[in-house]
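Have a look at these structures, which come just after this line.
Please treat every number below as a calculation from the coordinates, not as lab data. None of the values given here were measured: they were computed from a predicted structure. Cβ atoms are built from the backbone, for glycine too; each structure is taken alone.
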Structure P
Amino acid sequence: MSGPIPAHIEPRRLVDRGIVLKGPVSAAKMSRLNALLAAPAGDIQVELEFGRDEQRIPMMGGHYQVDATLICQRCLEPVEIPLNSRCEVGFVENDEAARTLPRQYEPVILDDESLDLISLIEDELLLALPAVPMHPTGTCQHPPGFQSDDAGQPEEEASKPNPFSVLAKLKRDT
């Protein structure tokens, strides 16, 4: 199915039918994600595939894409980071079943209520954010007169006398 992704779903029904959901999700609905961004993100392109794996485990495979504007930790200017995240979720009934789930799946414990899909997508995008966002090396926009710490080091090393030169002199004298 294409179109806007619903905010709440009933995963058991979607798994039994093998439904694929494709469409945009507004980033404006994700307050935790927006709190970390330097500028509001556009729509998030989402593709969710529900079904059962070879072991008959109910699961959902997800793919999320969005361009996120964060603050570069090197120059403190905005940097656009493309987030391209994939996840595999295994739906289980309780904690015991979650412990026996194969490692490839993130467990989601289902109860009788519907699943908040927007919150699940937001969690995956938060995990996809880089710990330290930065521009590629050498492309940061520094203010006028900025001089990096690396620029002065070679000259300082050349002007310092070698502390072992005294030993070399003693060796020559003997």
Structure Q
Amino acid sequence: MVSKTFESLHDDKKARVTSALLTEFSTYSLDEAQVARIVKDADIARGAFYKYFDDLADAYRYIYGVAMQDIHAQLRPQGDYDAQTYLDQVEQFVDQVQDSQYYALIQQHFTNNTDRVTQPNLARAEQMTSLASNVWAASILSHETIKQIMLYPELKSALLQQLQRTLISLGKD
């Protein structure tokens, strides 16, 4: 978990560290990432890195969380089930990622890092069980479609068409 020391850094230093993390984890998988490169790029002492983060995985979770917050900030909350809204949000998310500084980071995440840092979240799972079946399915399918598009960008159009057909059929229930 990111330390309070990191959270209370001056904005310029925090931005340097965040930028160094983004560069490192966009270029290297979590297995290949090195604290040495991060501290050199951020111009901080190695000991400072460990005052801010428990380890590389902690630093990775921080920068990935920053990316997800930034990208999701543009999406509007889903109300009642609407297939077109789900499709629009998936397309908007993918377009925002592809045009953002986070594109390489998210590709690294899906290609190399998902299994290393994804932690079970009972509260999220419980929340999902209370959703209407079509909303639950649309949420799962939307996230999987995003992952597939990030891994295979050349299939974007076909994947979005498949998602659209499936979302429409879910709306008929």
Structure R
Amino acid sequence: MFLRLSKGFTLIELMVTIAVVAIMATIAYPSFEGLIRSSRVTTANNEMVGLANLARSEAIRSSRGGGVCGSSDGSTCDGDWAHGAAAFSDPDGDGTLGAGTILRFVSFKDTLTVTGPDAEVAFDARGRRRAGLDQIIVVRATTCTEGVAQQRQLLINASGQVRSTKETCS
């Protein structure tokens, strides 16, 4: 009598394995999609905080000013926060891009909705914000699930500091 070693899988074993993998993928996909949305919002939030800190440090370093603005093309401040934002230097100290240069530009994907103030977020030579009222920038997923924390609010206070808070979609 010879012992026969089996090499490979039977058709039933393969079908059961594929069925289990399909069921697991169906269950995991919605959670994974939400994780991706949250990750994109967090990344955009961190980019905005970085832009604000860069503009503020440039304002202090140059002793003139700097700022952050909504920009669709990365070369002008057109107030279009939905497509991107830019940090700029402000050599004439008037709170606008004017004769200044763009220091850094970040573009946003269509999967994000970014809203910001009508005017630039400008900093003076001491790093304080020029605007009289607090300025708020909101970053959220375009398809934001109600009750899920897929939204961030950046508050730039009078001293120029940026505070980011996680919020749930409504």
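Just a few scattered comments:
- Computed 1.33 for Rg/Rh (Cα atoms, Kirkwood Rh) - originating structure among P, Q, R: R
- For helix-only ellipticity at 222 nm (-39500 (n - 2.57) for each DSSP H run of 4 or more, over all residues; to 500) computed as -8000, the structure of P, Q, R it came from: P
- At a computed 4.7 (distance in nm of label points 7 Å out along Cα→Cβ at positions 49 and 137), which of P, Q, R: Q
- Structure from which 19.4, 68 was derived, Rg and Dmax of the Cα atoms in Å, for residues 17-112 alone, options P, Q, R: R
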